[in-house]
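Following this line, the structures themselves.
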Structure I
Amino acid sequence: MLRILQIDEAKETILRRDPAAQEDYPQALLDSVAKIFGAGVGPAEAVARILKSVREEGDTAIQRWTEILDKVRLEEVCIAREKLAEALDGLPESLAEAMRLSAKRIRDFHERQPKASWSTSEMGGRIGQRVAPIERVGVYVPGGSAPLPSSLLMSVIPAQVAGVGEIVVCTPPQPHATILAAANICGLKQIYTIGGAQAIAAMAYGTESVPRVDKIVGAGNLFVTLAKQQVFGVVGIEGLAGPTETMIIADETANAEWVAADLLAQAEHDPLASAILLTPDRELAEAVQVAVAQQVEELSRAEIITASLAHRGGIVLTPDLDTAAALANDYAAEHLCLCVADVEALETKIKHAGGIFIGERSFEVLGDYVAGPSHVMPTGGTARFASPLNVWDFVKITSLIALDEQTSAALSAMAAQIARVESLTAHAAAAEKRIEGEK
């Protein structure tokens, strides 16, 4: 049963952010890695070996690791557009229409995001910024315990809106038809059936079959996350995704059945997912507790949900909504849902969240699929400084400096003074020669 906790206990358990715990891997995982890579080899070292081999051997290494890790002999690394179209044609029309609607809303949302270049002549000459799309982007689409065509839509479409020239999509072998269909809806020419760390390596370094990209986005399992961490610098990344998380703030006006359903929806992702309710109303807390116990029995992923709620989930009783808002800001959840009578007043008190879902009708599942913003959001408390995936992740800014002679001469003297304080005499000399040239 979902636990009801007081604040002090919650801060020591489900509300605690402990980076060190991210390396506390389950023994079964360590045993599995050791069986393949040798005794004493941990996940990070295993990923490093995969990256090195793909960098040095290209497609040969990809083929080998796919056989070892995925138990699949790759007959084709690339799935061409014809098969993507066939997959879309093979879907039930209602599902295809839902995916098209999702794609349209994602595109409409991101096309409203400002991304203009600018310049000014008010600073002496021309000063400004050029905003230009990244030339080539890699998108990783998970394909593990459940197909995630929504992740392809949520990652590819913002990149297209930004104007990215080439988008390379990788997903594990034997992808579900819905992932192929989503690629076709986006107008992609092909996708690559490579999963795990080897996919990240292929996109970061390039192989005979896979183009090298400039930035990699998209969530994945532990090995994908470690691989993104290790190739950062060779390529850019949008962030390191941890287990998904939802926090709900609710008062006595909330529908307990709906709140329970929203918690369960989050918990079914992963045993490490977090689903937390903050409420000042004990009666609501107890009603949600009962509803969770009843509803979970009807769900297909009940075992995953039970593990998630037992270790990462809970209901926290707070003295008032202000305290709940303070706890939410400290936690900085990926998804924060506000199910209270006065949502506008509470919204103004929220400073840190990947996405704020305002009111019971704007529930998080809609954000996962069809609301419009990308569902790729910052996890693990990184919402304190990071943003959901958006158009700005797929552009870069170049500074433009074209000073007129008068401004250049005036600034040169100032630059020389600062340079000499920093003991950079060559810098100073370069500035002073311009001053001399004006005499």
Structure II
Amino acid sequence: MKTEREVFGGPPGTSYDVARWRDDFPILRQRLHGKALVYFDNAATTHKPQAVLDAEARYYAHDNANVHRGVHTLSQRATDAFEAARAKVQHFVNAEAAEEIIFVRGTTDAINLVAQSFARPMLARGDEILISAMEHHSNIVPWQIVCQQTGAVLRVVPINDAGEFELDAYEKLLGPRTKMVAVTHLSNALGSIVPVKRVIDLARAKNVPTLIDGAQAVSHLAVDVRALNCDFYAFSGHKIFGPTGIGALYGKAARLKAMPPYQGGGDMIRAVTFEKTEYNEIPYKFEAGTPNIAGAIGFGVALDYVSAIGLDVITNHERDLLAYATHEVSCIPVLRIIGTAQEKASILSFTLDGVHPHDIGTILDREGIAIRAGHHCAMPVMQKFGITGTARASFAFYNTRQEVDALVAGIHQVLRMFR
């Protein structure tokens, strides 16, 4: 019998200690329906290492107090931990200063902030916002709302049959009326990696500001916002092994300073009278009310955890998993992979002839395998491929080839039930 370390080691020829990583995640030890849990729903949310769980518990048990305004010891400790977390986010994405990091509820919240506070005031009727055909609804709907409010027009960069961003079409769409470009870094439905550096450079050449939706990318790819030279970059804590309800918006300081507040009240003020309000400096100008203090602290610890492993190590391990899984499922004649971009990460979306994705997900669940089934908040992507939804297996660094084998066996079990 193989030992746990032999079973959960890295791919052949590597020294990845996946077993040790898995030991850090208590939830992975459980069994579902009598089977070992195989968690392939990481694109929806990732699990949390014990260090993150401990950090949140420690804050509530030891330092629980509101931040910034208290002079007592607990408040000072909470403030120090909260601002230390902001600095961790800054360093993780290589922002120039901590003030360029706004704590938000998540990527959706960040995009709405930019849409309303940055884009809306500068838009006029007939102006254009460019997004791509592979966007999550969270990077579609906020821009639709702003277009309805201002008379601006939403333009969509197409994707090809492999699910790749069409750069040539994008260059043609960039024009004198383009006032904003907002695209995903990594598609949650397809796994396609968008050449965001090229997207940003082309926009910058025409003085068009850019926002990158990094919700899916940050846990799989190294992100350097200064190298990218984007104006805004948004991501969520729960997609990178941190808590839910917390995320970050990176914005260039000059952009943030020029933007009006998105919400009012609490810590975003410097002085208030009934006649007027003087707003706080960045980043606090955009952090109205009591923040998710414990979430921010846990978020920072999650980034420490990922950094300790190394995104290069994570990227290589997940690339092996995706290649292995793609090869194994490609041997199933009735299975169709949705999204076959050459530059791709972490996500395997597929359909089975004659089987609804929800049935695939339900049967796999009985085998202890957690996947996502449906449109993945990317309905236009499904329409592009002429389907209503897919079964989606999404990988993280704690997943293994053995788990991929379990998925393949589970798919064969699905087929036996429908043949």
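Every number here is computed from the coordinates shown, using simple stated rules; none is lab data. Keep in mind that what you see is a predicted model, and the values were worked out from it rather than measured. Cβ atoms are built from the backbone, for glycine too; each structure is taken alone.
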**Winner on FRET efficiency 1/(1 + (r/R0)^6) of positions 268 and 316 (r between Cβ atoms, R0 = 25 Å, to 0.05) once structures I, II are ranked, highest first** = I
**Message:** When FRET efficiency 1/(1 + (r/R0)^6) of positions 196 and 348 (r between Cβ atoms, R0 = 25 Å, to 0.05) is compared over structures I, II, which one is greatest?
**Reply:** II
**Asked** To which of I, II does the computed value -11000 (helix-only ellipticity at 222 nm (-39500 (n - 2.57) for each DSSP H run of 4 or more, over all residues; to 500)) belong?
**Response** II
**Prompt:** If log10 I(q)/I(0) by the Debye sum over Cα atoms at q = 0.11 Å⁻¹ is computed to be -0.86, which of I, II is the source?
**Reply:** II
